[in-house]
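Next come the structures, one after another.
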Structure I
Amino acid sequence: MSYSCRNGLSETFGGLLLSTRRLLCAFVWLLCAAAGLPRAEARVLIKLGTIAPEGSTWHDALLQIRQDWRQISGGEVDLRIYASGVLGDEAEMIRKVQRRQLDAVAVSGAGLSRVDKSVECFNVPMMFASYEELDYVRDRLVPELEKRISASNFRVLNWSDAGWVHFFSKRPARTPADIKRMKLWTSSGDPVTERLFRDLGFQVIPLPATDMLTALQTGLIEAIEVPPLFAMLDGTYKQAGNMIDLKWVPLMAATIIDARAWDRIPAQYHDALLSAARKAGEGLRTKIRAADDDAAKEMRTRGLNVVTLSAEERAQWQSEVRDAYPKLRGTLAPADLFDQVLKLRDEFRARQGSQTQ
């Protein structure tokens, strides 16, 4: 066969092959369009940051949201998760969202207060004695909280818990005076709370949560206030090996997204995506409460000294906190919400009391 003949056949075959490929691509495109599947260029990527460690219960909940969102949107909406504080502490990540360098954050109530101070109404020390009280009050105030957070251009995807905050210290402590003699960690970036705690007699050292362990190791701080699960996962209990068996404050958590990022997601998916996120938050709440108790027990087996207070010592804490409420009202938390929380909590206690009589 001559070269020209072979070359002609080659060109003909190559042309047929190219045409076939084009037809296959067009066929696949039509199938995707008919099935309502998204094309790669239509994909919406939401970047979310959190200080929650990879492999933790909090991180698992975010992975569940990512999976659900992919399924609901047919892959059009995806979630990229930056865990373990790789993008900074909660305050820094919220600033990144405001600068449009990040789209969403999963934060504790302490971080959420950087968006709107209204959530501080749940951070009043010893306001609640049980999760049942917290749930009763939170369920009734969530619409108002979300309205205020929305005014700051954030959308709440879910509410959850981060655990019940306890004091951990390098030396055993039993009374408020014991803690006041130690250098106490507080989250950086909140000068109002820092000044308030100083006024109440605490020696606070403001630092990012990501610097907490190093600060304990170097002696820069001597005491911290965190949930047991955080202390175990972060390893801080190894440096602050004494925990007061006192429920200081239930630390709430939430996942929030920038309103502009939420608007990038096709509106047809909004309700289903929000429902999936809320479901994950509710499941996380249940798991965190159990895991927090388990963490305290586990750390005890590893050498943690749990300080059990006497009735008199517990009364000292309650008295000190009640005396501080007038200063906290309107300073730590907005006065109107402080009053509502107190009213609803007392309402719950009255109902419980009447049911047990």
Structure II
Amino acid sequence: MDFDKKLAEANAKLKAAKTGVAIARKGNRLWLRATLPPKPHINKSKSYQQEISLFLKTTPAGLQSAVIKAKQVGLELDQGVFDWYNWLQIEDNRGKVSYWLEKFEEDYWDKTAKTETTLATWKKDYQVVFNKFNSDESLTLEYLIKIIRTTKPDSRSRLKTCTYLHKLAKFAGIEEVYKIKELQGNYSPSSVQPRNLPTDKEIIEFRNSITRKDWQWVFGIIATYGLRNHEIYHLDLRDFPIARITGGKTGERFIYPLYPEWAHEWNLKEAKIPNYQTGISNSKLGEKVTTWFYGKFPFKAYDLRHCYARRCFEFGLTPDWSAGLMGHSMQVHLKTYRAWIDEATYRKAYEAVINRDGRPLPPE
């Protein structure tokens, strides 16, 4: 029998017995839901609907235990002897940061397939934030806010910290988690100042200055196709000059070179990928490229991708097509990449439209 059907039957029996308690499912965990007195640290006087974490999995055995605990809570409420201290286990390890981090990660991987991409996301995003914790501390809203305030307001770090701590707090059933969202500030990629991107002429000059053939090829392929750093290791050039991405952050896609002359003149069809160890995460592969670029040019490797985005605009490609070629959403293209386009680029595009043959003219 389907677990959700069993859960519904169990709740129907609890309701018929007038226990006043229901069993709720969150992911692969079971909780109790009832109208309960305020917790000891909450400044409220009246009872209201709350949840009790049972630390039980969504299995037949877990459901059986949840029914027993639901009846126990119902009896305590009926007799007026319910005490949060018996359920919160304040001094128990279940209140500790270490316990909740372990359970949160376990639940995350129960719902997310482990791939190179998801493992990299966990390490680069979730783990970076969770490493700020003292694992022996109790997981409370106050402690989470203390961690958040170690980050700079209106920064990318503040936004990421709030995002992942909000998920953890909701999972742990912490009250008033909206206070975490209130601290995240106003950061967005589009609020970042435009970079001083190299011109296409400068890109040619810098590319020609590279003596190592493998890294000259890397520079050229990223500049010509607007690749993410790690995507050079997931490249299929059998349909050259069309490039196909076979894996990486956003999966498969095809890309056209906006300067096909670069693709042919630089002989990019002959891939010269620097040696690397197989099985490395996309994050590590990207770092390899980032590290090689560091200090060699007055810009970063990723700026070559931004130049491709700028070129999409200059060439008059529609935003949806541009986003598809670059492997990101329309929202990212419009909010993020448009931020890198400077006034000179807009003027160039405007003049191309105004000076083209057959453009609409004002009425006489």
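Here, each number is a calculation from the coordinates, and none is a lab measurement. What you see is a predicted model; the values in this text were computed from it and never measured. Cβ atoms are built from the backbone, for glycine too; each structure is taken alone.
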Ranking I, II by distance in nm of label points 7 Å out along Cα→Cβ at positions 217 and 297, the structure that comes out highest: I
Read-out relative contact order in percent (Cα under 8 Å, 6 or more apart), computed value 11, structure in I, II: II
With log10 I(q)/I(0) by the Debye sum over Cα atoms at q = 0.09, 0.10, 0.12 Å⁻¹ derived as -0.71, -0.81, -0.98, matching label from I, II: II
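FRET efficiency 1/(1 + (r/R0)^6) of positions 81 and 281 (r between Cβ atoms, R0 = 41 Å, to 0.05) computed as 0.15: which structure among I, II?
II
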At a computed -17000 (helix-only ellipticity at 222 nm (-39500 (n - 2.57) for each DSSP H run of 4 or more, over all residues; to 500)), which of I, II: I
